[in-house]
Structure 1
Amino acid sequence: MNVGFIGLGIMGKPMARNLIKAGHQLTVYDVVPERVRETAELGASRGESAKDVAARSQVTFTMVPDGPEVEAAILGNSGALEGAKPGAIIVDMSSISPLVAQKVGAACSAKGIEFLDAPVSGGEPKAIDGTLAIMVGGKQETFEKVLPLFQAMGSSATLTGPVGAGNVTKLANQIMVAVNIAAMGEALVLASKAGLDPEVVFNAVKGGLAGSAVLNAKAPMVIARNFKPGFRIRLHQKDLRNALLAAESMKVSLPFTSLAQQVLMALMNEGRGDLDHGAITTFIEDMAKVQVKKR
């Protein structure tokens, strides 16, 4: 299949690489030329713009930071919608507001272009090994056409509802991850302040009800003082902001999400916005004057 990919950052580049590995003819574009050059060396063709990529593709993916970038890449001047032919499919895999996804979907529909919003979970490690969890909003028939491409990038792809539903599901995911990390941080800080080895505590609880994929992924990183970003604090803060805006529009109260978002904002103001979101723990460490590390 002729596939386009726009946005070759920390997530997009390995996702594009996995599509190439699966045998698809890929045309790529990014605002950073070096990223395009690196992906072209893997076998992709270089696109001159988002419009050019879409004009050469049956399915065009976008993977960019937030809603404004999605609108620019798809709806903007020389955007994908200008180049896409009737019957083509545009799939946005960015994590954005569901309202923005619906706006983009409506604009695509008006021009005879199918649209899916399909944000992902798993961060850079799962983008690299092709085991992302993909949450999709859109029509069943469109989802089925794109499913083989999703399977090249992820271990699961689930249609969750109409356009916008993918991002509602992703926001729900991000709420659970953020609050889980915060709870983990509080627990391990308490254990460390009590003089316990946090690694021993982690091993003791991970097989019980407190065990989770988040705990298994993030506790060893925190204990090793490894905050190399798999998913950056500033991006998680953006996701929680979108969750709170969506919740406000529906008159839903999210008190713990709001608290987690404030913690992330404080960490960004401390210059920690590009650390892994496991560094939420450092906010709690600072208040307790103790570090979670092996003893």
Structure 2
Amino acid sequence: MPPEALAPPDEIRRFAAHLEAERRASPHTLRAYLADLSRFSALLSESGAAVATATPAHVRAFLAREAGSAGPSSLARKLSTLRSLYRFLVREGLAAGNPARGVASPRQPRKLPEVLPEEEVALLVEAPRAPGALALRDRAMLELLYASGLRVSELVGLDSGDLDLAGGTVRVLGKRRKERIVPVGRPARQALERWLAEGRPALTAGPGGGRGRAALFLNRRGGRLTVRSVARRLDTWVLAAGLPRHVHPHVLRHCFATHLLGNGADLRGIQELLGHASLSTTQRYTRVDWKRLARVYDEAHPRAK
């Protein structure tokens, strides 16, 4: 029986309830936490230890076992999960100390976000030109992703009532259910107006139209669009635009931030638009922009080569 199938100890169940009720963790985050903690609990059981009495040696043994199937970033996430668990348990008086606190995080290479040039983004978002509800939806969807820097999970979670086209804004429910208001540019507003007036009614009129009644973006059966469906549709338009690469939906969010920064936007403002809790998360885009500036320097300066 896999560890995930075992009933979790009481401490882990209480922590999960805390994540859901107080920290408002998403279902996806909750599943990831519980999967990691179930495997950690299984390792403790094998050694005759309990969650409340685990030691740093148990934490290191867990990370060593997980290293066979997880990279540095995944291991760092698992360690972070254990630290969060024990912070909660210590605060609730369910553990004497935090055995994960003194365990060093795995070193991981810093990855720069992938970014498309502005002209390639234009080709991509303008690729859906065919008539019909699905093309209108996809044009509006791509324009909005690039115009507002939304996560794809935020995009598919939007309801029609979240849009204020007259004011040029959209209300977004981000990570930990934190709400933010972001602007919507003119091309995106125009694409959304066409989708709402001509495309969306055609899909709500179908046999499943009632299921996604509130959703802004619908699938062909009238239900709410999913993250996976957005990725598939993006692949279609990447091919149609003739782009020589695979484009993950999150790339448009990276392009949003990097292009704003490259055109003079303030980093603190970009942080607010992206919904980042920490400015350090946003600062990785400065490294992307420096990479672009270094390339410009190499190409333009007479004594750069």
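Here, each number is a calculation from the coordinates, and none is a lab measurement. Predicted, not measured: the structure shown is a model, and the values here were computed from it. Cβ atoms are built from the backbone, for glycine too; each structure is taken alone.
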Identify the structure, out of 1, 2, from whose coordinates distance in nm of label points 7 Å out along Cα→Cβ at positions 43 and 139 was calculated to give 5.3. 2
Structure (1, 2) behind the derived value 11.9 of mean count of other Cβ atoms within 10 Å over residues 67-74: 2
I have 18.8 for mean count of other Cβ atoms within 10 Å over residues 259-266, calculated from one of the structures 1, 2. Which structure is it? 1
At a computed 1.04 (Cα Rg over 2.2 N^0.38 Å), which of 1, 2: 1
When mean count of other Cβ atoms within 10 Å over residues 11-18 is calculated for each of the structures 1, 2, which structure yields the highest value? 1
Structure from which 20.8 was derived, mean count of other Cβ atoms within 10 Å over residues 35-42, options 1, 2: 2
